[in-house]
Structure I
Amino acid sequence: MSQKLKAGIINLFSVGPIGFYLMMNFVGNYYAYFLTDILKLGAATAGTIMLVARIVDAVAVPVTGGFVELTRRKLGRYTVWLWIAPPLTTLFVALMFTGPGLPLTLLAVFLGLMYVLAHLLVNLAEATQYALIPVIAYTAEDRMLISCRRAQALSAAGLIFGLAAPRMIIFLGGGNEGRGIFLTVLTFALLQMIGYWIVAKVSMPFDRPQPAGSNQNKSLSLKDMVMQVAANKPLFTLIVAEVCRWSASIVVMGYGVYYFKYVAGNESMISLFFIARSIARLLGSALGQYIAVRTSQKNTWNTGMGMCFAAMTVAWFIAEKPWLFILFCALADLGHSIATTLSASLFADVAEYAEWKTKTAAKGIVMALSSLPIKISMALSGAITGYSLGVVGYIPDVLPTARVVKAISSFITLIPAVFALLSIIAIYFYPLTEERVAAIRRQSNTGSPAV
């Protein structure tokens, strides 16, 4: 099917993972807090758990993509995993937010294992949906529209999260914050299962076996998979830029709860913080779509991440004023979302380039790698949050010193600003232009030269 996609298919395919975004928003914003302030683990111990688990998670991403690409099933080459993985994800994500009465070492191992198992399954479902983008969306216009719709769904999920999550914790907890956190993440995990099943349903008509002899039937070997990252300059450059882009946002998430509890001294403001960032993301994704169709991908990226860098730099100067801090964090997220609208489209372009270059089926592995940057960024953020708080002497539920308060203000603003700047530098070296991708697509489908 190479015709233009119907709007309904694009919308269901892109909006289906809202539950997934809610679940991952919760993990990103609350897991460090759950470990330190609910289970009362030391900040360094929490940082170690998240760092080790997230490194394993990140390493598993290309393996998961290769697994998706190598398998064949009667229910579809890709969509079968959207039926199988999400229910298991629900189970292990819920177990991440439990605290069985185990000795410290065994508890750390248990929590790390649950994190790894949950995210292996998250990777499987996410890799599958990403791999389906170039399968169902043939034209550059449809790919950009899916990319923008996904960014808008992510922003909408953030808005829902900001409005709902803090209230759900209080309501479901009934005075027990730990129970409220567990029941809230379980609810979001169930929603991700339902959402991915919707995506599977609308994708099945497109997920058909390729004709014998097609490049899509020539699967990548393990060596090919390694080479996709090591020798594929567009892919490697894009991954580096995406790691920096995601880190500019996720680091803020990691410190958010600590900022409002210890710097602002008003934990209730975190709901407003989530809502403001989410509204900004929704506006940014719409603005990104507007900008992307009027200028180049690089110009769109630089506009968004330049805004993110400037806003977080200003936020550092006014971090002691929570209302202004929220405003400039929202402006940073607006810029970040402008760049986010490009992500799925850029990786779809790289997947097409990889198949043209290697003459083998590469969509699964390349599109799976599109989730690698956020995994690396989450690992960096978890480690940075845990270790940095440990270095400055943070102790849970103890009145912080002026040094700790100042450090949290600096960490939550300057570290994201540096990552935003690095993302601009990295994207400068990304070699694929829109014209080059169009030429590659033309050669792949008509045999004309890709000049």
Structure II
Amino acid sequence: MKKIIFCTVLLLTTVLGFSNAIRIESIEKIPVVDDEIWNQQAFVSTWDTSNTGVSATNQIMIPHGTYLVDYLVDWGDGTGIEKVTGVTAVTHTYASSGTYTVRMRGELGIRFSNGLEELSDAPKLLTIEQWGGVKWLSLESAFHGCENLDVLAADVPNLTAVNNLSNMFADCKSLVGSESFNQWNLSNIARTDRMFYGAERFNQDIGAWNVSNLESTAGMFRNASSFNQNIGSWKLERIKSLGFMFHSATAFNQDLSNWDISKVYDLDYMFYNATSFDQDLGAWNISNLGAAEEMFTNTKLSQDNYDALLNGWGTVGEGEGEVPRRISFSGGNSTYCAGKSGREVLNRLNWSISDGGPLGNCEEMDLDNVLDFSIYPNPSVVSVIASFSTPVTLEVIQVFDIQGRLIRTYDANKVKEGNGYRLEVNDMPAGTYFIRTQDTEGLDYQKQLLIRR
């Protein structure tokens, strides 16, 4: 149903109670055609004026930072529609305190945090009911400190003009979110630093995000103590910093072995106090790594996963650069056994490694009757050649995963190639595996294999 609504808006210029905040409104009548379209396109939020904030208990103040906003707003109290242009912040006064629904439409930027969260009305914002068609000029620190905020919207924000989501929901302690989060298009986004910092209830699936242009996720889930979603399929070809990403994300424990971190320099504090995390990262390409201080401090990987990390990081894989030198690295409380050789390689490259040390009975676990052999390339992507220093006769060759589960069995006669055996691994997921076999004289052989994708 179409309606023509004419709203008289008074000219008013007011200096608000913080740095150069100016409110400017037009004097023209604003026709709004078709209220159904207005409702569909509006950014809709609810506010409780009585919550503690910088404004009075019958007011709300919406801060815009330095963004040149240009939008229409319906304050939800029947006073009509105002046009807001080029302001630092705008304050609206209601007849009485209470909860109100505010609708906005146009070009909008909100920034509750400039490092001074106490000088805002962040606690008054309760919900985002709809993102609508608003063109967001920025969402960096947009809702930082909105401790009572939850996002209930079933639609998604328009991020076409946005490239930074840092601190967007930082310290939003009530944020649970909705399933629509997984539909967000982050293809233009370069930074998500501290995006969910301290969002202790947030645990929505965001595994489908297009993060191909991300360069930094520093502190993204720091103190997001409930988050534990599968984001292992993220394509991070441009990522440079993962520092602090899961710092104190105490529930997180997902497979990240397929992440491409070949451009990453910073892994400082990445899993610091991430007490649930225990995954195999041995297949990561760390050729550009420059910092890994306190990476796993207060975290403990299983022996198998830590062995895989040490051996994988101490090995140059196909297409990789050199293993980096002079890295300060913390393996937390993790202990090693089979990873001793990889750790020694890293030590020779002047790594400073702190961890839980060798497993107490590690030497007893070395099986004297299990003989070594050679596989190349290792790490591998497509196939490996297994070869032996002396001629052997094999019947089968088996591949086990790091949990000891049999993954594949090869007929040795069918994969024999010259003096070795070619094993195709192109369809196996990235990770750490063990190749085991026994010759016709009963001698056992075992070799660790890393597969990268």
Structure III
Amino acid sequence: MKRIYLKTILCFLLLASMLLVSCGQTEPTTGEDTAIEATTSEETTTSQETKLSLVVNNMTDYVLIAPEIQGEGFAAALSSLRSAFADKYSLVGKGTLRQATDKTAAVAKEILVGETNRKESMDALASLKDDSYTVRVVNEKLVIIGTDVYRTMNAIEYFIKNYVTGGDSLILEGTFSVTKTVTGERLSLAEDADLRIMSWNVLGPSTDEEATWNETNWKEQSIWEKQLATVMYHMPDIIGFQECNQTIHETVLAKLYESYRIVSEYHSSIDPNNKIYCYTPILYNANRFTLKEGGVEWLRDRYEGTNTKSLSWAVLADKKNDNKLIAVVNFHGAVASNTYKGYGGWTDAQLDALETQWKKGNVAQLEEKITALEATYGTDMAVFIMGDYNANKSSEPYGMMMNYGYSDPVEVAVTSSMSGNKSTHTVGKMPTTGKPIDHILFAADRGVTAYVHAFATNPDALDSSDHVPVYVDFGYTS
């Protein structure tokens, strides 16, 4: 009888141990979209060693870490994440989700949002394909990051909507990982192309309220939103603007900083209270490129009564292509007019001669800049010269560019190009037959091929400037 009783006890213990082991097992969460467990602490039955306890009993000891430089939209997204934590989990006082920049020393428990300098962020970003984001647990950290700021903001929104759901605790599996693609409405790159460059004279509005294209009308008609929509639809990797005055800096460019960085916002000035905006800024995809050098200078040969005629440059390292170096120059060619002070009595012939002289000086100056950059970075880097040249292909300045060895994608694009129409037009109307004055030329002997050359003639582009954007899809061949 004792033996039977003992056997019964042993069987019971064996069965209990098997049940305990079974309950302690968690199913691996792998794949493209894996679920997390968001429960109250009382409902948690599995080992806490394999989980990330972001909120426990309405308190968190995690710190939200973000890059030091933040655009308006990104900062708002971070604020919404903190607010969601506070509202859904009734976090107060010392138990709230604190925020700091990645300049602070790393601690164990961090929520890393965006392209921080933490290894976990950099590794996660390196693992992503184009147009995607991930939310994943790495050790004791939660990483939220996208291939650009726009997709990081999508990741924040996704995480809040699906997982910051309330209760008294938020606990994630240690293997939690979600990766999603967010393509949105955008123009795809041409087949075999890898790089899109755009140039656009955006016709900055006048501060003169008597002018037709004045700031009041410009803002009331949401012109800046149309310009922003045009850029975001084409999503160039590098863009050069012309006639980009303070109003456009504070509207269009301010929004673009969510995805781009600017090379030079102002001209150099010894007086910090007298900042002069750069009217020819270059913006680049900060997730793809590292800025090695950049700046802006006035064109030597120009009418000096306005701030519009300048030359910007940048040397960028393409992180997507083994840090291949590329040089970019963006400028707005000089013009001469009898409306300028001091030129009222000049004849058309005199003005034409002066304008040609100035433009030839502009071309010589930009070539000097490229030569100087090549002396530092070598002659094998790709070179792109874009802008409102104020000169068509029949002009002497354009001919100088050809003599310097540059190629025009209009002539050499492999897949397609647009020719036969002007790049200027009446606002709201399509360009008419003629020769364009806006160009993106490139050094064809530097391992670069032009695949598609085109003008953006979508309604938003036509309604928001008297120039159409020109863009070219390039590909590296070496």
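A few notes on this one:
- Test item: distance in nm of label points 7 Å out along Cα→Cβ at positions 190 and 422 calculated as 2.6, pick one of I, II, III: III
- Structures I, II, III, by FRET efficiency 1/(1 + (r/R0)^6) of positions 78 and 110 (r between Cβ atoms, R0 = 25 Å, to 0.05): label with the highest value: III
- Each of I, II, III could give relative contact order in percent (Cα under 8 Å, 6 or more apart), but the derived value 13 comes from III.
- Parent structure of the calculated result -26500, given that helix-only ellipticity at 222 nm (-39500 (n - 2.57) for each DSSP H run of 4 or more, over all residues; to 500) is the read-out and I, II, III the choices: I
We did not get these values from a lab; they are worked out from the coordinates using the rules stated. Note that this is a predicted model, so its numbers are computed, not measured. Cβ atoms are built from the backbone, for glycine too; each structure is taken alone.
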